[in-house]
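Chemist: Listed next: structures, encoded as structure tokens.
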Structure P
């Protein structure tokens, strides 16, 4: 990958403006020490590590100067730690499932392309990282947790609830989200069930968010109150509703779906 674009004065000016915007809106200045901010800024602008900083694997992707398949290949070849562990691979899975869309400056369309490149069009528990790490000659094999991706896939609820929120990449990944459902731990379809904790997700938050997401779609809770600008939201909710009605399982999800359809719409109208 040619990194000479990081020397372009026009790109530098735009990148610096993005940095200042993120410092203010994301709270980096408050959360990090001055040295951490300085090292992070250097990486944000150049893609070169400063004495191994930033350390988290996800951060090395998140703050890299570009975000596309070629950029990811570059980071995993040049900026991964020596002897990358299964924990590092797990961090990559979490990043690709939910973090791409949050990369500063990335376009949603590009995030969707990366997700599909990494995970395909439908879920499969047997997965391999489609990139080589460092000088390794084989792709890392790893089991793919459906629960975290299911939780990430509830992301469009923010767009349904707030007019100023973007759709997010999971708006475009509905087919993939539905392909997860038979693999998700059924406890996430049972709000209030505390019998065990699935890994990588907050059980209570995910249970409640799933119920709320399905309830909003079941009753077509329209934040725009029928305005023209709400047509896309209404079509999205109709699509979710139709696809849920067409499902025959899993049983706990069908029970949840029947329950939200019978519930008072006002339960889901309070944003």
Structure Q
């Protein structure tokens, strides 16, 4: 497939400077599925923006597809770099893909809970590479006006220390409470139900039901929000691919996500290949 530059339209979806830099970075990625999924993710959300007043249902569907393509890029990157368990992810499974962005959000929530909310990302499109600068070190007892740069943005881990009878037990955080909070914020009982609902969204905007045909009313902010999520996943893809070996928090997040997907299988939401099982109302 021929490499092309992103098209620019008179009514183009507005990009931030960081989002523009991320889109430019894609052309420097090695050829393959991760690169092409990133390209198509931005293309789909741009098309969604153009369609929003003409065919809102297809606009929403195109934006959903863009986010799923970006999630597929992350999955491809994890597999390319040999992350343990990555082969369990199916890039053709809607439930597998829709949860990837929320796993990223869960890690972000934990950082915020730990007070690690002063991280700035420096994007180098020509390499491509993304570096993480931890600022405001005086908050942690460090010197003022000095920042720390991680050797790789995801090469760190989060552990939980628990008191037990004969001392302490240290174990990796599984982000379970953060995933539950994401569901609770949307008034959904559990993350399992949340994934089921998200995976079924495409059907509700495309297909007729007993009570009528799809009619979507959506604000511009919806597409801008999808762009933010797509940019986050494209950035995550670049960060995964730039490192020679798997990075600790990425592996930890993957382990937690596979654990969450296992619950989906056990509760009959998806099969072992990631296919959706029809809801019988017995959740």
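Please treat every number below as a calculation from the coordinates, not as lab data. Since we're looking at a predicted model, the values are computed, not measured. Cβ atoms are built from the backbone, for glycine too; each structure is taken alone.
Chemist: If you rank structures P, Q by distance in nm of label points 7 Å out along Cα→Cβ at positions 133 and 205, which sits at the top with the largest value?
Modeler: Q
Chemist: Given that distance in nm of label points 7 Å out along Cα→Cβ at positions 117 and 237, derived from a single structure, equals 3.0, which label among P, Q identifies that structure?
Modeler: Q
Chemist: While we're here: Thinking of P, Q, which structure, once mean projected area of the Cα convex hull in nm², for residues 101-180 alone is computed, gives back 7.4?
Modeler: Attributed to the structure labelled Q.
Chemist: When distance in nm of label points 7 Å out along Cα→Cβ at positions 93 and 125 is computed for each of P, Q, which one produces 3.6?
Modeler: Q
Chemist: State the single structure among P, Q that was used to calculate relative contact order in percent (Cα under 8 Å, 6 or more apart), giving 25.
Modeler: Matching structure: Q.
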